[in-house]
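These are the structures in question, set out in turn.
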Structure I
Amino acid sequence: MPAVMKTPGVYIIEESAFPSSVVEVATAVPAFIGFTEKADNKGKSLSKMPWRITSLAEYHTYFGGAPHPIFSLGEDTGATARPGGRRSVRTVAATDAAGFSFAGTAYKLTPPSNQFLLYYSMNLFFQNGGGSCYIVSVGSYSDDIEAETLQNAIPLLIKEQEPTMLVIPEAVRLSDTECITLQQAMLAHCGAVMKNRFAVLDIYRGFKDRQDLGGDPVDAFRSALGVNNLDFAAAYYPWLNTTIVGTTDVSFDNISVDSLPTLQTILRLELNLPADGSDGEGRAKAASDAVNDLTKDWTAVPDGATDPPTADDISAGKALLDKVLTGLSPQLYGAALGQIKDELNLLPPAAAMAGVYTAVDNSRGVWKAPANVSLNAVVSPSVNITHDDQEELNVTVMGKSINAIRPFIGEGVLVWGGRTLDGNSLDWRYIQVRRTMIMLEESIRLAAKAYVFENNNANTWVTVKSTIRNFLTGIWKRGGLAGGSPDDAFAVFVGLGETMTPEDILEGIMRVTVLVAITRPAEFIEITFQQQMQQS
């Protein structure tokens, strides 16, 4: 308003020459829900509280380290050991447990009922380009993985504005029906409640081949998921054999105390030691001592000492024994630990894909399909999908497209699909279209809040239209919208007789219509060859 002029003089009035700008919202900030070692910020509990981190180091600070899974070892009465001599050590086909065979007997390593995945998934996320994210810790490693606990954490994210993706790695550790129910809750949160988030889902038992005798995991997923909010999610198949857990991360300490005598028996048989554990001579005595130490009481006071061993002493002693046993029995002992390592490294792909989304968004933009990208820290998919196998995954009558992860010679493991679960929709078939639209809608919505309660007249309409056009022009210049010119790429309409009636204005409603042409991927490239007549 002009200043009140009562005294003669010169008065300066400043007026804004430009409309408010639209700030592009973040597009790749996933929220992870799961169980952690701790949830603490300098004495303040972070349990069931969305907490933003930017690196794995910060995760360690606030949420601790890896779980310590304990496997049970025993004879596998349901498996047939492969033929071999006394010293033959071979792996056997695993179903729900890893295994190996020795001297004509099959053994299995059964994982714990609570096999926590969040820590390993976070490693996979950051390995594949992940950045800022939110962690919701719903419990510690002493708790049971329960569907209700995970599902009740989803509403905690409603008050958080920044997250744009939702990932729950431990959903696959529930029963099949509980997993689907939790995933349906994720879809409802992203597509019905918030309408600005994208869920990345894992296939339950996705490490299985589709021809597995236990049933096709993809068909089971499709049949049970339903049809609601499918355009706000994508699913990937199969699971991944990763390198997150290293050889030094597993030892005999990952085998239950009750199972260590079984391991002792096998090692004594392999090393030709007395079955009763009695000492031999020389090298045999050293080997016998090492095998016997598997079941020793590590907390007992050593001979000649007055104080019990510290935690560091116990850790060092176990590490030394593991090294000795590896040297004595690289085949059998190494095979057993190798099976444990492989089991822990078999991870669902959603967390890796959240990292891929982040990396692609940062390098190319949210309008680039997160596909034809190699995965880091991945050895191979658990199932090798061929070109023909993928046809039914990508295009199906029911429309629930599943994105394949496939190995290619000389290229590594690539993400070979970029569709949402709403694969038959011409509007929302592609991940990049849905996520680009979320970004545009949220950016413009937040900018338009500045005009709430402004006069609903031509001046405001022109300002709003100019603000949106400037923002969309910038997106078009960066390749986010299709068209040879801004007018081909988008259109903005607002005004009386154009988007509003006189009744709308009386009711305080300003309607703005925005049309955008979002880029779509070249999913199918057809090159036609034809012979022509010789020209000379």
Structure II
Amino acid sequence: MKSKLLNLTAAALMLFSIKTQAQAIYSPATYSANVIDDGFEHWTTGSPIQPTNWGGANSTITASHVTQVTNATYSPTLAVQSGNYAVKVTYTNTTYGYLTTDTTYSVTAGTAYAISFYARGKGDIAAGVTDGGSTSSTWAAAPPAVISSKSWYPNYLTVIAPTTTNNAQFFLKIKSTGTYTSSTFPAPGIVGVDIDSVVIRPYTPQPFVNLYSLQYTTASNGNSPFWGQQVAMTGGIVTGINYDATGATAYYIQNTGAGDTLWAAGYVYDYNSAPLVQVGDSVNFGCAVTEYFSMTEFQQIVNFTDVSTATSHTYNIPSHALTTQTYAQEMYESTLINIQGATVNSYTASYGQATITDASGVAGEADLKDGFYPPSGTATSGSSGNPGYQPITGDMYCFIGNVYTNFGYNIEPRCSTDVVLNCTTLTGAELASACLASSAGIQNYNNNLHADVYPNPLNNQLTVKLPLIASQVNISFTDVLGKEVMTMNNLSGSTIAINDISGLASGVYLVKIIADGNTQLVKVIKQ
């Protein structure tokens, strides 16, 4: 067989209890016979020659963009992935070009089609299916795979046919973004993208798969057994939210059952649902399972439901205590953990990376930048800018965060309260940090009041000193689960004394102050 399988599809959804499903084991869907298995071994005669079976009527990638690749094409030699030939596509337009199949196919509504291929070079490649009309009326297309390597790399995409037809065409959607060169493979390099071994297989997505089944693997590379497939429904409890310069882009989920600390978490990459969730929410969705630099990710989210919105339930996922020696394992990927008493050995400001070592004596990595975009920090995009937390080399810290895999394992704190200076052991209040400033909606508050709130930490009293004499003041306390636990409304004046908060348990709270339409959020610790 020339190549591997592929991934994804969309599906139906129903509410469910994550807890009761925690350790059931689900298997990937079974693929049916190949619809297409093409290694670009057959080409037309004449000049220019073209790969047989591709270049249909709706292709915008024409003969001028396509070249045959052989084992002798490059110097130093880079062999084709399999067989004698591959295809090179050089399409440098700012928009994508389409390479469609010559043949039309019968597809069935609701059937998922796994599209896998090998690629190298520099560019973006997506895939999909049309109803046989122009590519502008494309039914379904998977997000593009980013290609940037001289080595053949397998890519897995999935689309679902939205209706039944006998006139469907599959396509590759390609844009070449440059020339790949490296110290071991100098100019002229690989211009555009080389593609080989395209396989398309139909399958029926599994109706439900839990996080354990999606993550658990015995493969040495750590890849999910569902890589290349879509599942109709999975879900978990939100433990952290990631931001970039544009806002919330992704979030971590985890199961809640006893013992759910191994193979029980996942990373959801989705610009649409990330701004909607808060830490502690219970969410369900359908998704495609992908691997991005060895990090299992859930993408192409469909049928997203925040169960917490419907049921008013919020859940607390405690961080799991590990060491710099033990956390860097596949079974902890995406898990919310804590590392205590770790010395910062070195820090690279441009990338926000800190090398840390605790009592185990084995060095680990803390990523103090990726999660620290506004509203939870000050990082900027790219490899420069201001990281959200700049540690002091040689000092000891405790860290809370999710395990993220990107060129190695990192603990990724969610905001500055996940990083505790001069810390050997985390206290109960510190462990309760949920980085509420990273939750959805906080970025919409004006935060323009500039009141003094003290003392902090506090015992049973809190004073709010306003910069104005306000006729209408409302104050609320929200716990780490996102639940509003105390409110005081219709207050007035310039100094508000809250004399009895003994009813609040020890922990971290977000205090929201609204005074004559001006808003401020303050995080406090109740001792």
Structure III
Amino acid sequence: MVKGRLLWVDDEIDLLKPYILFLEEKGYGTQCVNNGREAIELCRSQRFDIVFLDEQMPGLSGLETLAELHSSYPEIPVVMVTKSEDEGIMNQAIGKKITDYLIKPVNPNQVLMSIKKILEQDERMTEAVTREYRDLFNPLIAEIEDCRTADDWISVYKKLVFWELKLDQTQNPMREILATQKAEANHLFSKFIRKNYEKWIIEGTGRPVMSPDLFERFVFPAVDKGEKLFFILIDNFRFDQWQIVKDIAGEFFTCREDIYYSILPTATPYARNSLFSGLMPKQLSEMFPGLWVDESEDEGKNLHEESFLKAHLERQGRSCCFSYHKINRNQEGERLVARFPELQKYDLNLLVFNFIDLLSHTRTESRMIRELAADESAYRSLTRSWFLHSPLPALLGKIAERGYRVVLTTDHGSIRVKNGVKVIGDRETGVNLRYKLGKNLGYDPKGLFDIVRPENVGLPAPNMSTRYIFALNDDFFVYPNNYNHYQSYYEDTFQHGGVSMEEMLVPVVTLTAK
């Protein structure tokens, strides 16, 4: 039985053979590479319990390798091995959060003691987290079952995400139990939405902050005070993804976290257009018939966000000088950072980053990306890696230097789907896997949320008999023809448009410069 999987990175790899034999005798499987770049690549495809890293290597140095490993895989313990006793190097390594530090020549027993210290510490942490979660398991079940309001569900979702991330840190076996608990919570959340969503739109009874309310609640108060504000929207950005990057933003800002409800469908053409316009989609289609694009049309459905915001400001009687930028590639973001002095003349700067939405779609189509983001934990890790290497940290740093405020948010989230639900539609039925609209839909109403009168929930109806259906929990819609193929193809992909906590309960964070 292998007690642990180790990766040893050293350019003098031939000298490591005695250590490898010694560690294998003790039950530890060890792989060796002779450069930092190869180590980083290996960590992308395999899981290691500890990385031993030589500080002095040609090419990518030990400290540079450590920085890249920590940014992409912060959970992996790293032991720095060096010939140098230089205090500056040691301080740099400690600052980059190494787990241990060994000075050459290293005795095999020293290596073994370092391994045991790290792995046994992980075991103790796992045991402590397991006990804590077990103690809170039944109270959390009771809280889920007692949810009656929109705020109740926000509170529960925050706790579920907290435990999801905490159990991830130690690869805790309780993660499967939490996943079951979260699935039950999503089942009850879907029932809550089916019962209350129409009331929120028609009567406003118990309505939380929703997509069309976001600017009025979080943006306009700051603008009205004369503050310069940067509004940054990361498409398809879930609350758990925010949690794993907030320490990066926290270097520059204090963060006030809120959660708002995305409207249905939880898809960009509806939720984001509603957010910028301050209107529900039905109102948008009536007020701007030349700009609203129906599902059946090929034209891009998010080409007019700037116009919608301009009309929103005019409707509110606000005179606000603003800029709007959509960033699909890092180079575009880097050029924007370089032009930062130009942005300072505006009262409000709006920046839309599309990477995560592109990632979720690419993951569906690319086997390589599916393997890199094989599960929720890996998907979050990939998000953090993108965030760190995107233009956002540099941009946030410049904003903080000038003392400006930021509102960081999204238009909707996504959920990892599992179960194909059969529906029947005609040629005009949309292709989205989590919602459909059409006039000839065939389905079982018990397993989904159907809207027979779209006008009651603020949605446009291209035809008199148009209805909308939304997938619940981790379901996705599949046509009966070639069902098994599409069930297999889309299972475990990240989709959006339907009803789940992950799609509807999304972050809006106010960042204030320290």
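Bear in mind these aren't lab numbers, they're just calculated from the coordinates by the rules spelled out. Nothing here was measured: the structure is a model prediction, and the numbers come from that model. Cβ atoms are built from the backbone, for glycine too; each structure is taken alone.
Quick look at the numbers
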{"item": "helix-only ellipticity at 222 nm (-39500 (n - 2.57) for each DSSP H run of 4 or more, over all residues; to 500) derived as -14000 - corresponding label from I, II, III", "result": "III"}
{"item": "Structures I, II, III, by distance in nm of label points 7 Å out along Cα→Cβ at positions 58 and 330: label with the highest value", "result": "I"}
{"item": "Structure (I, II, III) behind the derived value 15.6 of mean count of other Cβ atoms within 10 Å over residues 114-121", "result": "III"}
